[in-house]
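Undergrad: The next part holds the structures, each set out as structure tokens.
Bear in mind these aren't lab numbers, they're just calculated from the coordinates by the rules spelled out. The structure presented is a predicted model; accordingly, all values stated were derived computationally and were not measured. Cβ atoms are built from the backbone, for glycine too; each structure is taken alone.
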Structure I
Amino acid sequence: MKMRSLGHPDIETAPIVFGGNVFGWTLDEKQSFAMIDAWLDAGFNAIDTADVYSRWVAGNVGGESETILGKWFKQSGRRDEVVLASKVGSDLGDGKKGLSKVYIPQAVEDSLRRLQTDYLDVYFSHQDDPDTPLEETLEAYDRLIEQGKVRMIAASNYSGARLTEALEVSQQKGLPAYRCLQPFYNLYDREDFERDLAPVCRDHDIAVVPYFSLASGFLTGKYRSREDARGQARADFIGKYFDAKGIRILDALDSVSKRYDTQPAAVALAWLMAQPTITAPIASASKPHHLDALKAACELELDEEALRTLDEASRAA
């Protein structure tokens, strides 16, 4: 697979990043181990997680995904094969949240302990913290980079204005800069990223790894109605997509996937990878054979007609 830069000269990713939010949620430990093995064996190399994954599951407190990954690293001895990204800032309860100079060092130590590693390749600010000065946050990251605990920093869920401001602070103060962005972006959910963030990423050469790349599974074509999604782990996320626009997108995906003799998921991911600012979309899988669509996406080059068909369907009111 042709590797893509994550914004650091020594950190490159395969064209798709695995979304580790499923570890400890839709996949138990044994299933997670099998998926990680299959992921690397398929030629991929990057895994994205966060300290808060998967606190939303009944009985979980956060840290479950990192803990499973840590056990896999210890058992497999394959840590050096993985570009590992985690995040800080989301609410873990008991006051554990934000991007202050006091909290970030504590949070990274907790993540490293759960992950059973001594460094993170990429450390994301999971969401903007308006109560903490950007300079304070970047100074905290600077110390972690100096200590070798973090190789590069990145941002998720920032507005274009705040990302620009953070980049300006980095330049003015000689502090580390966010070189990668993780936004909410897919064939259905386009407007916010394309209007607000894409210009910033283009102008500052920021790598982009969007999450919910398959719209919580909607763009796989597996679900054709709200009834199909009922009872699924992601049902609450998928429900909003069953409107006229969503159905048009599914029809367009069906048409293009038939032309290329591939799966709708491969087409949806290939569309993302064809967008000028996108480095590598994040996607998950629950079974090793589900990786077939992801591998197909990496080899699929959509022509102008296919891209136009998808654009027209997804831009329709």
Structure II
Amino acid sequence: MTDKRIENVIIVGGACAGYTAAVYAARADLEPLVIEGFQWGGQLQNTTEVENYPGFPEGIMGPELMNRFRAQAERFGTRFITDDVTRFELTDGGIQTVWVGDDEYRARTVILAMGAQPKRLGIPGEMELGGRGVSTCGVCDGAFFKGRDVVVIGGGDTAMEDSMFVSKYADKLTVLHRRDEFRASMVMQDRAREVENIGFKTPYVPDEFVAGEDGALDHVRITHAETGESEELKVGGAFVAIGHIPGSELVAGQIDLHDNGYVKVAEPSTRTNLAGVFAIGDLVDFTYRQAVTAAGSGTRGALDAEWYLRDTPPTDEEKIEAAEEARI
């Protein structure tokens, strides 16, 4: 099936950035179409209590926050397709085309908001204890572990940053890494080593997150990478900090990406190298990765798309098809 309508804007991705862009675009009478994906809500859909989003002094559950974002966008007339995009055909100006299976959708502008997913260890207990002691965001969840012994797993800058942040709340923090050498910059390593309650345990590999009688994380089973000797590291919290994977695979080769796979934009705007194509949220941001910064990015994306539509005259193809729609 092909939808003959040419949309003003198609937003691909349903989470903080995409829904915020939809709110702004809808209030600007652009009638946005959001292709939100089956797993809409992004990382917050798998998050328990969110305490650092402004406006919720008592905190709010992640899925409830995403429901509110979505409902607000819908209130102003946003339309949704709860399915996954399977293909893009992006051009430098003109009509942008997005496929969902065999269904084709076209628009004068596209806002990419496919986000990024944290890399996983793939060990038993990791997913089962998410929100019950295992986290992928130290800045988001560090305050929940006040006075506990915790472990941060990873060896890059993200692991060091998470360690320094969480150490302000934790009693004792152990950085666990599979090699003796760290990928983190020496500056970040030195800063982490200067923190009194941060220790390092190398070269060890995590094998399993194990729950206690209360159903929350009790300890991590680890193995020495060289000797094979196993032991249990008793902790009340674990942070997996081994990086993120941006959802840019479907646009790779069509728009410019950084070496790490994140989409390049002309900061402070959200413009990509293709006219009429914008990118927002964690698909772009490999520094902050917070719900509130993603929402702010969504605002910029919607305004950029609105200004582009205001300043860019329709193509001949758009004029012809608009006339055909009017006759129908």
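Undergrad: Can you tell which of I, II yields 4.5 when distance in nm of label points 7 Å out along Cα→Cβ at positions 29 and 157 is derived from it?
TA: Going through each structure in turn, the value belongs to II.
Undergrad: Say we calculate relative contact order in percent (Cα under 8 Å, 6 or more apart) for every structure; which of I, II gives the highest result?
TA: Once relative contact order in percent (Cα under 8 Å, 6 or more apart) is tallied for I, II, the winner is II.
Undergrad: Hey, distance in nm of label points 7 Å out along Cα→Cβ at positions 205 and 221 derived from one of I, II reads 1.4; which structure?
TA: II
Undergrad: If P(r) over Cα pairs in 10 Å bins from 0, in percent is computed to be 6, 24, 29, 20, 13, 6, 2, 0, which of I, II is the source?
TA: The correct label is II.
Undergrad: Still on this model: Given that distance in nm of label points 7 Å out along Cα→Cβ at positions 93 and 109, derived from a single structure, equals 1.7, which label among I, II identifies that structure?
TA: II
Undergrad: Can you rank I, II by distance in nm of label points 7 Å out along Cα→Cβ at positions 85 and 197 and just name the one with the largest value?
TA: Checked I, II; max of distance in nm of label points 7 Å out along Cα→Cβ at positions 85 and 197 sits with II.
Undergrad: If helix-only ellipticity at 222 nm (-39500 (n - 2.57) for each DSSP H run of 4 or more, over all residues; to 500) is calculated from each of I, II, which structure is the one that comes out at -7500?
TA: II
Undergrad: Identify which of structures I, II gives the largest calculated value of mean count of other Cβ atoms within 10 Å over residues 53-60.
TA: I
Undergrad: If distance in nm of label points 7 Å out along Cα→Cβ at positions 101 and 293 computes to 4.7, which of I, II did it come from?
TA: I
Undergrad: Thinking of I, II, which structure, once P(r) over Cα pairs in 10 Å bins from 0, in percent, for residues 13-140 alone is computed, gives back 13, 45, 31, 10, 0?
TA: Traced to structure I.
Undergrad: For distance in nm of label points 7 Å out along Cα→Cβ at positions 45 and 213, find whichever of I, II sits highest and give me its label.
TA: II
Undergrad: One of I, II was used to compute distance in nm of label points 7 Å out along Cα→Cβ at positions 77 and 117, and the answer was 3.5. Which one was it?
TA: II
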